[in-house]
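See the structures that follow.
All of the numbers you see were taken from the coordinates with simple rules; none came from a lab. These figures come from a predicted structure and were not determined experimentally. Cβ atoms are built from the backbone, for glycine too; each structure is taken alone.
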Structure 1
Amino acid sequence: MENKFNLTREQNVFVAKRNIVDYIWKSANLEGIGVTYPETQAIYDGGIVNGLTVDKIIAINNLKYAWQFILENEGIEYDYKALCQIHKLTCDKLVLDQNLGKIRTTPVNIGGTTWKPQFPIESQIKEELERLLNQPEKTKTEIAIEIMLWIMRRQMFIDGNKRVAMLFANKIMIDNGCGIITIAQDNQPTFFEKLIKFYETGDNADLKNWIYETSIDGIELNNNQ
C-alpha cells in the first residue's frame with residue numbers, strides 16, 4: 001500500500017487548513033452529530049447558530065480545538081498520552097470529567113451488531129499501539145489506517161472513539177505528508193456497513209483497502225509551491 005501523496009508537512013498542513021471545516025463536518029456526521037456544512041462553518045467562525053443543541057455546538061468546537069492540536073504540534077509523539085489528550089479535546093464537556101482522556105471502566109454496546117468490544121486494559125493498549133506503530137515494512141499511510149481502525153474497534157473510550165481514531169490517524173498522515181483521511185458523506189453508509197463487518201470479524205483488509213481507495217484527500221504540490 002503505497003503513499004498516495006508525498007508532501008512536506010508544511011504542504012500537508014496547508015491542505016488541511018484549507019479544507020478544515022469540511023473535515024470537521026464529515027467527522028461530526030460520521031459520529032452521528034447531525035449538523036449541516038453551513039452550520040459547521042458558522043460554529044467554526046464563532047457565530048451564533050439557532051436550532052442546534054448545545055452539545056452539537058460543543059462537539060464542533062471541540063473538533064476545531066483537536067484539529068488545532070494536531071496541526072500545531074509537530075513534535076508530539078504518537079503514543080498513549082497523545083491518544084488520551086485527543087480524547088480530552090474532542091469530548092470536553094460532553095462526557096463526565098472522570099472519563100476524559102481515560103479508558104472506559106464500563107461495558108459498551110455497538111449499534112447494528114451484537115458484537116461487544118473487549119474490556120480495555122491500559123498496558124495492553126500501549127503494547128498494541130506500539131506494535132502497530134513499529135511496522136517498518138509498511139508505509140505511513142497503511143499504518144495510519146490500521147491504527148485508525150484499531151482505535152475504532154477497540155472502543156477504549158466511553159464515547160468519541162471514531163473522532164479520536166480519525167484525528168490520531170491524521171496526525172500520522174499529516175506529519176508524514178501523506179494527505180488526510182476523510183469519509184465523504186455519500187460514502188458513510190458503505191463505511192458503516194464495512195465497519196460492522198470489521199467489528200464482527202476482526203479482519204480489517206476490506207475496510208482498509210476501501211478507505212485507501214476512496215477516503216484519502218490531498219493535492220499534488222511541488223516544493224516550490
Structure 2
Amino acid sequence: MRILAIETSTRAAGAAVLFDGKILAESLRESPQSFSETLMPQVEEVIKISGAFENLEAVAISIGPGSFTGLRIGLATAKALAYAWKIKIIGVPTLRALAYNFPGAKVLPLIDAQKNRAYCQLFENFLPLTDLEVKPIDEAVAQAGKLDGKIFLCGDVLHKIKIPLPPNVRLAPPNLKMPRASSVALCAADLKKFDNVMNLEPLYIRRAEAEELWEKRHGSPSER
C-alpha cells in the first residue's frame with residue numbers, strides 16, 4: 001500500500017511516506033510554532049522527497065489518545081487531504097502505532113494524560129494484550145514490573161517516572177520512545193481497513209481540561 005502518514009498526538013509533529021512496505025521519506029519536528037504552521041510544510045517535504053504524490057492510495061492519521069489540540073489539527077489536515085486528493089483515510093490508534101517500534105517485544109506505551117497520569121496499553125509483537133486505560137504513571141510502571149518477561153516503556157512521560165524501575169522494565173532508547181509517522185504508516189498498512197472521511201473522530205478518552213473547568217464554573221448540563 002502507498003500511504004502518506006501524519007502524527008500529531010504529542011509535542012512533536014511528523015509526516016512520512018510508505019511505498020509498498022518501504023519508508024521513502026520521514027520528517028519529525030518539535031517546534032514552538034503551532035502544528036497548524038509546521039505540519040503542511042512537513043507533508044510537502046516528504047511528498048517531494050519520495051516523489052510519490054500521484055501514486056498515493058491513502059492518508060493515515062494518528063487518532064490518539066494524546067494532545068487534544070494536536071489530534072484536532074492532524075485529523076483536520078488528513079481529512080482535507082483525503083477529500084481533496086480523492087484517496088482513502090485510515091485512523092490509527094496512537095498507542096498501537098508506538099508498539100510498531102518494538103517488533104517481537106512486550107511494550108507499554110505511556111502518553112501524557114495530564115495530572116501525572118498516562119494513557120497506557122500493553123502490547124506484544126504489535127498486538128494489544130490489555131484494554132486502553134488511564135492510570136497514574138508510577139502505578140502503570142509498578143504494575144508492569146509484576147508481569148512476566150522484559151517490558152519496554154515508551155511515550156512522552158518517561159521523564160515523569162518517580163519510582164525505581166522494576167528489574168524487568170526498560171526505557172526505550174530516545175529514537176524509539178516517541179510516536180513516529182513512519183510507525184503510523186506501518187500500522188495502517190497492517191490494519192487493512194479504511195475509515196469514513198466524514199465520520200472519523202479523534203480517540204480522546206479524557207475530556208479536555210477546558211471542558212472540566214467550564215463545568216466546575218457553570219455546572220454540568222444535567223445540573224442546569
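A value of -0.34, -1.34, -1.52 was derived for log10 I(q)/I(0) by the Debye sum over Cα atoms at q = 0.09, 0.17, 0.18 Å⁻¹; which structure in 1, 2 was it taken from? Before the final figure, lay out the partial values.
Values: 1: -0.34, -1.34, -1.52; 2: -0.37, -1.16, -1.26.
It must be structure 1, since only it matches.
For relative contact order in percent (Cα under 8 Å, 6 or more apart), which structure out of 1, 2 has the highest calculated value?
Numbers: 1: 30; 2: 22.
The maximum falls on structure 1.
Once distance in nm of label points 7 Å out along Cα→Cβ at positions 179 and 203 is calculated for all of 1, 2, which comes out largest?
Details: 1: 2.5; 2: 0.9.
Once distance in nm of label points 7 Å out along Cα→Cβ at positions 179 and 203 is worked out for each structure, 1 has the highest.
For the read-out helix-only ellipticity at 222 nm (-39500 (n - 2.57) for each DSSP H run of 4 or more, over all residues; to 500), a value of -17500 was computed from one structure; give its label from 1, 2.
Numbers: 1: -17500; 2: -9500.
Answer by label: 1.
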